[in-house]
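Heads up, there are several structures right after this.
Quick note: the coordinates plus some simple rules give every number you see, no bench work behind them. Small disclaimer: the values here were computed from a predicted structure and weren't measured.
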Structure P
Amino acid sequence: MKAAYYESKGAARAVLRVGERPLPQPAANEVRVRVHVSAVNPSDTKARGGLRVKEMPFPVVIPHQDGAGVIDAVGPGVDPARAGERVWIYEANLNRPFGTAAQYTCVPAHKAVKLPAGVDFPIGACLGIPVMTAHRCVFADGPIDGKTVLVHGGAGAVGYYAVQLAKLGGAARVIATVSRPEQAERAREAGADASINYRHEDVAARVKEICGTVPAIDRAIDVAFGANLAVNLAILRPSGVIATYASDAQPEPKVPFWPLLAKDLTVRFVLVYAMPAQAHADAAAFITDALTRGALRHQIHRIFTLDEIAAAHEATEAMTNVGKVLVTID
């Protein structure tokens, strides 16, 4: 089969190769999927670049966690009727050497989720890691009916979906922070009631202007925990929640214990790869329902070919493009 792969970590153009690899065979309780579209997540590029772990986990890695395609074979323990099923895939590369950047990939059967009729493969590939992360951030600490939610980075891969999920979950008001006008437009498209340009505006002052008071936020969904900690402390109501899934700018932030304690705040760290099986199942069920109802919007920056995988990784690493980077598989 044709696949993209790397045998050492480093820059995309230095280590990524495209060529023939052995056709995988599904083990017990696994399915094999003929991949039509693969998605590039930031965690894929960080893993390939060796940002946190320098050593190769396996001698050869076919990257990418997410994708969409058609089940073409099943292993022992899987209903044979699943062959031919259109599915979206999540965490294909988690603790496994071969992800979705290939014509075929094998995954545990529950990680191949049926695509509702009318949902195409590019949309299916967009789901997985970003939407499951957003679901955990929004709902892990209880219902949000009638609450005010702030989504930092409301046009980002996770933030764009977090805005939508908060609205679908009944939030009374959703505010998004952005850094550019085009991001503000995308956040409004997702359903944000207001947006704040954090580069040019005082976030706490704007929250007060929008809500009439501070503290006013019940739940903050955060892509930059360390950088946003001070403003979250200022705007969160007592017993509020910070649900955070990244802190790249300040990877080891200083935690202000007493101010957090004084407000009885909860800090929830969200890593989709480590969250419980039930959380994955709940997210998959929510996503399926929303897709069936046509209730989710998606943003795609560009679809590359498999031969252009290095450029696809670079587009993801640029962090300036709005929308998902996808790779179509021949």
Structure Q
Amino acid sequence: MKLGPLHLDGFLAAMLGAVALALLAPAVGRSDGPLQLGAVTALGIALVFLLHGANLAPDRLIAGMRNWRLHLFVQTCTFVLFPVIGAVLAVVLDGHIAPALLTGVFFLCVLPSTISSSVAFTAMAGGNVGAATFNATLSNFIGVLVTPLLVSHWLHAAGTALPVGPAILGVALQLLLPFALGQFLRPHLHAWLVRHKAALSRVDRGVIVLIVYSSFCDSAAAGLWSGQGWVTVLQALGLCLAILAGVLTATRIAARRLGFALEDEVVAVFCGSKKSVSSGIPMARLLFGSRPELGLIVLPALLYHQVQLLVCASLARRYARSGRGSGG
């Protein structure tokens, strides 16, 4: 994964372009519109997770399995600390920001960690790459069960029902099944995937952009954005910055007090603070369907993704310069 500014700017520009296009002509990209993007995005999500499965080397997972204290720490940050932050924000901000944005902030907080950037930043910082790979992958498996459960609880408290069983089954079928198929096909596909790595990374990001476009088309067509402005975007951005700063600080202090080796501290900080837009946007589509407010719900995840890349790239370079990480 490239981490240079041009790459980040290109992905951000594509998402901003998709949002602008959706706001200008929402009828074209609606889920049930002429492009039938509901079906297209479903196929794209399955393809992306098949490629993720085919790309992941099982031996890297096995190498990172041994440090159970580190794994417990990272998963606790992802699925306990973050949801608690989301719940506290829900109480504090209730009535002060749009309900759909509040749902989006909580949804962000219950997402699994991202795989690619967690591993890339850990490697850049000189951390324990095997442990990062294991933790990020484990987080995504746990998220298939925990994220729908927490979202269902949130919606139930808000007076909206989400059947837990079908939600978990839907996520498992569309995310885990293609991933497992990719692992099965890995011996046949791996060499081809390595040769076309750059092109395939564009497929991953292209599907995310397509889902963002379709989601914002649904929201714009329903008139949701007519009452929203830059204030809403700035509210979401401010919350994302505050959440990331708080979690980065907490994970770093806690990792040192627990006596983690320096390379494991890097894993704790980067894996424990990340949230996956690659898993999150497909999950949002599966859990919330084509609700008009979906564009607003996914906004915090989209903004957090950009913020975490920019901030953590700088932090990883600082770790590398200081020699705090020693590899692994």
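Starting from the value 1.00: which structure in P, Q was Cα Rg over 2.2 N^0.38 Å calculated from? Here the read-out was taken from P. Could you tell me which structure in P, Q was used to calculate Cα extents along the principal axes in Å, for residues 104-175 alone as 47, 25, 14? The read-out comes from structure Q. In terms of relative contact order in percent (Cα under 8 Å, 6 or more apart), the structure with the greatest value among P, Q is Q. Given a value of -25500 for helix-only ellipticity at 222 nm (-39500 (n - 2.57) for each DSSP H run of 4 or more, over all residues; to 500), point me to the structure among P, Q it was derived from. It traces back to Q.
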